[in-house]
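What follows draws every value from the coordinates through simple rules; no lab data is involved. Everything numeric in this text was worked out from a predicted model, so none of it was measured. Cβ atoms are built from the backbone, for glycine too; each structure is taken alone.
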Structure I
Amino acid sequence: MTLASGSPRRRELLEQLGLELTIVSPDVDETPLDREAPVAYVRRLAIAKAFAVEAAPDALVIAADTTVDLGGEILAKPDDAAHAADMLRRLSARTHRVHTGVAVRLGDRFAAEVVTSLVTFVPLTPATIEWYVATGEPMDKAGAYAVQGAGGVFVQRIRGSVSNVVGLPLHEVVRLAGELGVTLLGGS
């Protein structure tokens, strides 16, 4: 089984299921297309990542891409500390969507889906934002926060899959693999 992602969070989520993985970071341009909707963006990238890595024909490839959607705007990974602080100010006391596109490939067959969770932030003070950005945690995260890290303190409510907000909706990964005839839990 191959995880087409360099994300340690995705690896950890799959390893919690007892899956043995080969990790390959795909080389895919993650620039959004002109006027591309967030859902279309993550679906396109997940499929591109699934096909960008080499794998044996009988090896299952799992790929994903996550973004934060604030009113239809894609909030990807911040460029720098100022950009991260700006994202956090904009997310403060608001509800946003977290979309993860998931693609599971077996040979030339694949199944893909986009999962959406709603996340509501508490109000953030300028001092809190400054502290969090200084930790460095937001720098490689879509939307500039990690729900499974210190950024979790900002979350008032999550509606939908929590693992989706971390970066990989596990239920859907298991189901999509099943659609390709691969049993991930309790199977041989």
Structure II
Amino acid sequence: MEVISVIGINEDGLEGLSERSKQIIKDSEVIFGGRRHIELVKSLIDGDKKVIIIGGDTQSVINEIKKNFYEGKKVVVLNSGDPLFFGLAKKIIDNIGKNFVEVIPALSSIQLAFSKIKENWDDAVLLSIHSKDRKLQNYINEIKENRKIAFITYGREDPKKIARFLRENKIEIQKFFVLENL
């Protein structure tokens, strides 16, 4: 039986993918990914492939992945960075099982961000407000108790929300970096 290949991809696109990852994409029948991810690999996608843009409701995406996989199609899911780091791979594994999923990670956004600012990150707390169900208020204790925090965010407004949240809760910080398009 085939496996679902969940492939991490970064802004460097094809250049950052292994030859094996490129071949898996070429051999696939159905490709799931955000618009940006699909754009990065479009030269590998021929007219016979079904392309499904990921957005919005995660569970409906998972259901569509399952449907195509159970129909025997070769399925690839493109995800930013490391798909097991606040990515889609965990939900796919939870729904389909570890034996039916392979994960090929790229560098995570956190790895790339900390390398850009030349800071170690082994003492950082890693939090996500990337999805609607993850709110800053849920992390107030972690934010107050830790000196180095990295947030995975989604929209352009999120850094402003974080700064406003810190100010409103009288949480002092010495450094605040905003990195995007890593």
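Summary table
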item: Given 13, 40, 33, 12, 1 for P(r) over Cα pairs in 10 Å bins from 0, in percent, for residues 75-170 alone, calculated: source structure among I, II; result: II
item: Which entry (I, II) yields the derived value 0.70 for FRET efficiency 1/(1 + (r/R0)^6) of positions 3 and 115 (r between Cβ atoms, R0 = 35 Å, to 0.05); result: II
item: Structures I, II, by mean projected area of the Cα convex hull in nm², for residues 11-82 alone: label with the highest value; result: I
item: Parent structure of the calculated result 0.45, given that FRET efficiency 1/(1 + (r/R0)^6) of positions 27 and 163 (r between Cβ atoms, R0 = 25 Å, to 0.05) is the read-out and I, II the choices; result: I
item: At a computed 1.12 (Cα Rg over 2.2 N^0.38 Å), which of I, II; result: II
item: Label whose coordinates, when distance in nm of label points 7 Å out along Cα→Cβ at positions 59 and 91 is calculated, return 3.3 (choices I, II); result: I
